[in-house]
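Next up, some structures in structure tokens.
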Structure I
Amino acid sequence: MSVPKVFESEYRFCLILWEHEPIKSGELVRLCREQLGWKHTTTYTVIKRLSERGVLKNENSVVSALVTKDEVQAAEISEMVEKTFEGSLPAFIAAFTRHQKISDEQLDALQAMIDRYRKGE
């Protein structure tokens, strides 16, 4: 199953949802007003749009996510690597490291991920 596209403002909304789900839609409206400065109509429009795309469900005024933060992030990275670097992960990493310092701790964490991947974990 492919993960539905979540755009930038929708992602900020989803961050609130993921932190508080399941949550009553009225409470979600309040949080979006406080954290995003949205009007209640904007929040309800986003709930409807994301519900139609299969990102969340709204049953009996209780909103919960159908996709996880990790799934949305992975889909976004995959799309960016495919579109910008012709699907080449090494090209992405090379571009990233040209402009970003990587600490020894981060390198160790990356190496541990690579080792786990090679072992099939």
Structure II
Amino acid sequence: MVDSATDSKFLALVATNDDKLGQLIAAMLTPLGFNVHLIRPGESRGKHINDFALLIIDGDPVYPINNIEPAIVVISPSNHIAAYDDGADLVINKPLEANVFLARIRSVLRRYGIRL
């Protein structure tokens, strides 16, 4: 697990098996005020899921996402329609283009009343 600076305003949970992708996402989100927690898909989150403002899942979700509160971003699932039907707010494909990825994250978070 990687934590960003202690003055962060929001928590983000990133579930990925790709350490480089996890570090990249953490590096993009930390300057926006996120404390980023990296886990492997299916691994214990350590905190209650609703403590997070943002959940980013790399690949297919391995636990139910349809009844949780954070904004949910799914990266390159095997079935985009299923990801949206299961509760994803945004589905995005790899490779991630940093500026577009962050703009889309900000857009989703605004719908949750979070302004970065």
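Quick note: the coordinates plus some simple rules give every number you see, no bench work behind them. In this text, all values refer to a predicted model and were calculated from it rather than measured experimentally. Cβ atoms are built from the backbone, for glycine too; each structure is taken alone.
Out of I, II, which one gives 6.5 for mean projected area of the Cα convex hull in nm² as computed from the coordinates?
On the way: I: 9.9; II: 6.5.
It traces back to II.
Could you figure out which one of I, II the value -21500 for helix-only ellipticity at 222 nm (-39500 (n - 2.57) for each DSSP H run of 4 or more, over all residues; to 500) was computed from?
The correct label is I.
Of the structures labelled I, II, one was used to calculate distance in nm of label points 7 Å out along Cα→Cβ at positions 9 and 105, giving 1.4. Name it.
Working: I: 3.7; II: 1.4.
So the calculation was done on II.
To test your reading of the models, identify which of I, II gives 0.9 for distance in nm of label points 7 Å out along Cα→Cβ at positions 25 and 65 when calculated. Walk me through the intermediate numbers first.
On the way: I: 2.0; II: 0.9.
The read-out comes from structure II.
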